[in-house]
Structure I
Amino acid sequence: MWRAYGGQSGVALVVNNTPFTADTNNLGAYSSAVAYLNPEEFTAEFKVIAQKMDANRALLAALPLDQLLSSLFAMLRFAVLATKHPGFKEEREWRIIYSPAIDKSKVITPAFATIRGIPQQIYQIPLLNSPENGLVNANISDLLDRLIIGPTTQPLTLYKTFVAILTEAGVQNAADKVFVSEIPLREAT
């Protein structure tokens, strides 16, 4: 889907999922596969959860109220932040959900960036291995499976540039990880 968002020099990063599937709360950020649901499907999923809660009423009643409310809030938060329209299903997107007002990380740092001309605050997860903080195989060499360029009018220039950037970042055999898309570039008419 990078072709739809990246303009004529779009790049797709294909990453290994190990850092996203690590079982930890230390980072304060959580990964989730996106659910592609229309409003009726979302409602049906919500009803299933309500039925399961009703069927397990005694178990839920035994929980401390603050733990129950916290779990319900987290469920609703993730449902809202990780649901998209079914028209985007081909993306097979995963999201990293970070809410510093709820669960502040010792590792994730705020920064300011201008994205598409709009200055905004972003949060950066360091690309390094730090198992004690929940970052496993998160350095760029382990994380990056491949980088796909294009379609673009300058594939060779971008190929050379990204190989150099990755090599400088310490990625071994960077040229083996950079690919140029064979999809032809369609010029706007």
Structure II
Amino acid sequence: MGLRERLLSLLKEKAYRKGKVILTSGKESDFYIDCRPVTLHPEGAYLVGKLLYERLQNSPQAVLGVGGLTMGADPISTAVSLISYLEGNPIPAFIVRKESKKHGRGLWIEGINNLPEGTAVAIVEDVVTTGGSTLKAIERAIEEGLKVVKVLALVDREEGGKENLKNQGYNLESLYTRRDFME
């Protein structure tokens, strides 16, 4: 079994659940994909890091930072950063807060000190529905002086997120789509 197939197997086993839920977007759904049990699992973190790092290596522009909106993107960006180091091409991770820190320097992005202004970065996401969270992370990264050159997700629910991101000038690449879980 290849890395991609093994990760999908873990996601189906540990992340996918049938049943009515309200998503972050406010939409109601009859299934839920919570990637954190996989991205926080040793094997899952390795697979996520390895597969997304490979995607970054195929980017036309060198990606020199990886991060996204807390909480779903935190273990993903850390996994990619760790794999990049092991591969001899260190890419710092960063975390975009949902609101600025209320003390200290009031940072919006943790890890920003590792990323000079204008650094080309990838925004990562666990699951994309409408793309709202992804767009928030992109906007905050740009406001903090970073250049977003790639957008990656583990799962695209195929509910308008890819199109919404495209309308803002960003191409979403996902490892999996809704169809992979419905087969």
Comparison of I, II by FRET efficiency 1/(1 + (r/R0)^6) of positions 22 and 142 (r between Cβ atoms, R0 = 30 Å, to 0.05) - largest value held by | I
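Quick one: mean projected area of the Cα convex hull in nm², for residues 94-149 alone came out at 3.9 when computed from one of I, II, so which one is it?
Computing mean projected area of the Cα convex hull in nm², for residues 94-149 alone on every structure in I, II gives 3.9 only for II.
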Tell me which of I, II gives 17 when you compute relative contact order in percent (Cα under 8 Å, 6 or more apart).
-> II
Using mean projected area of the Cα convex hull in nm², single out the structure from I, II with the greatest value.
-> I
Taking mean count of other Cβ atoms within 10 Å over residues 110-117 from the coordinates of each of I, II, which one would give 7.9?
-> I
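Laboratory data are not the source of any read-out in this text; all were calculated from the coordinates shown. Keep in mind it's a predicted model, so treat the numbers as computed, not measured. Cβ atoms are built from the backbone, for glycine too; each structure is taken alone.
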